Structure 1
Amino acid sequence: MIVFDIDGTLLDLNGFQPELIPLIRKLEYSGIKISLASGRTLPNVTPIQQSLATSGFVIGENGGMVWDTKEGHPIRKLADGLRAKEAAYWLSTKIPEIDPAGIESNRWRETEWCLNETAYYEKIKQVILNSDYSDLSIVSTGFAIHICTPGLDKSTGLKVAFDQRDIDPSRVIAVGDASNDIPMFKLCGFAVAVNDVDEQVVNNADHVTEEKGTLGTIEFLKQLILGV
């Protein structure tokens, strides 16, 4: 199995690269199942899975939501996001520039809460650290700031999904580009980074592509298909 992050890895602001879907299909035909692990909500991720026609599972909200409809498993909700939402509204009283309503997809978010103001990441971390919400995790993906339940990350959701399918994580490749992908890098047997901006991401990867972002993913897929 290969588990892909979505934003910055499979998708960019222009959507899919034209070469991507045929490469994904070749891997699926060869017997390698493709799964997705994203900070997006399930309603955002499932259409992407459907468009790629992959046979794996979906992890949403940075590990908070697990859905393996291909194997007939029910949706698993691993946390309650109410406290994260409360923290966002409290933060807006301390940092006036923050819109607590956050990103548009928060209307479907169940286990965390996301804010748009990525430039305030360090300030948000500091304010939260000295508050009653200090147990919450603050994660920046470059697209949004995620306020998360402590101990919940992509590896948490992946462990549930792997257990449901009886998959050995050491036989899984993880592909991503940002700090929120590091937990799944550590869990899986081989990790590919398609971005070298974050030193921590690079240090936790087994391989870093020469091309970056979605082009890096295509580079890796071509190399893998040649190997297969």
Structure 2
Amino acid sequence: MADDNLSAASHLGHLFVVSAPSGAGKSSLIKALLSTHSSDSQPLQVSVSHTTRAPRPGEVDGEHYHFVSHAEFATMIEQGAFFEHANVFEHYYGTSRVAIENTLEQGIDVFLDIDWQGARQVKEYYPLAQLVFILPPSVTELEQRLIGRGQDSADTINKRMASAKAEMSHAGEFDYLLINDDFAQTLAAFYAIVVAQRQTLAHQINRHGDLIKQLQQ
């Protein structure tokens, strides 16, 4: 393990890594979780990744992704700026180390929307990260969701389906597994994972150490 690994003792927030094949509902679940359960007392925040791909219709730079050139991304890799990075569909994606560390130190729970490659890197760098994998109810349903988006060509969808099978083969490396059949039920289960992490002894001592000492005297 690297010497500069994140120290759990210095961070009040939790790190959740969420992975899924394209079309499984990962981004929608994260968005719904933040919109319904984030508050001033228990803030939730999704990390905004850097990417070399072009923005899709409706995507805003700095909100959905930080869109950069391949040259800029390569420079950031050399500078050690990324918490994790990966090559997906010939485009690079990466998560800022400084942004993650600063956010966790503020007591904010952070969600990373990344693939299994990035999840593996994060777990090695920060073992206390909780890895959540989301599966579709079936391969047929996954394909229908991709077609229903109306954003990709038939050739791109075929590539995404092939990639999805490879992605799902790594689900066993994760701490939690959610099957997104019923969205409301999956969202509730997702939030239960977040709540459970906030009740661990280590987290409560970290956040309420003085109170716990007083009560135990």
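A value of 11.8 was computed for mean count of other Cβ atoms within 10 Å over residues 146-153; which of 1, 2 is the source structure? Don't skip to the answer; put the middle values down first.
Values: 1: 21.0; 2: 11.8.
The read-out comes from structure 2.
helix-only ellipticity at 222 nm (-39500 (n - 2.57) for each DSSP H run of 4 or more, over all residues; to 500) was computed and gave -14000; which structure, 1, 2, did it come from?
Answer by label: 2.
Assuming 30 is relative contact order in percent (Cα under 8 Å, 6 or more apart) as calculated from a single structure, say which of 1, 2 it is. List each step's numbers first, then the result.
Values: 1: 20; 2: 30.
Source structure: 2.
With distance in nm of label points 7 Å out along Cα→Cβ at positions 90 and 138 computed per structure, which member of 1, 2 shows the largest figure? Mind dumping the intermediate values first?
Working: 1: 1.3; 2: 3.3.
The structure with the largest value is 2.
Comparing mean projected area of the Cα convex hull in nm², for residues 74-185 alone across structures 1, 2, which is largest? Intermediate results must be reported in sequence, preceding the final value.
On the way: 1: 7.5; 2: 8.7.
Comparing 1, 2 by mean projected area of the Cα convex hull in nm², for residues 74-185 alone, the maximum is at 2.
Upon calculation of FRET efficiency 1/(1 + (r/R0)^6) of positions 18 and 114 (r between Cβ atoms, R0 = 30 Å, to 0.05) from the atomic coordinates, which of the structures 1, 2 produces 0.50?
Working: 1: 0.50; 2: 1.00.
Going label by label, the one that fits is 1.
A short reminder: the numbers here are calculations on the coordinates, not readings from a lab. Note that the structure is a prediction, hence the values are computed from the model and not measured. Cβ atoms are built from the backbone, for glycine too; each structure is taken alone.
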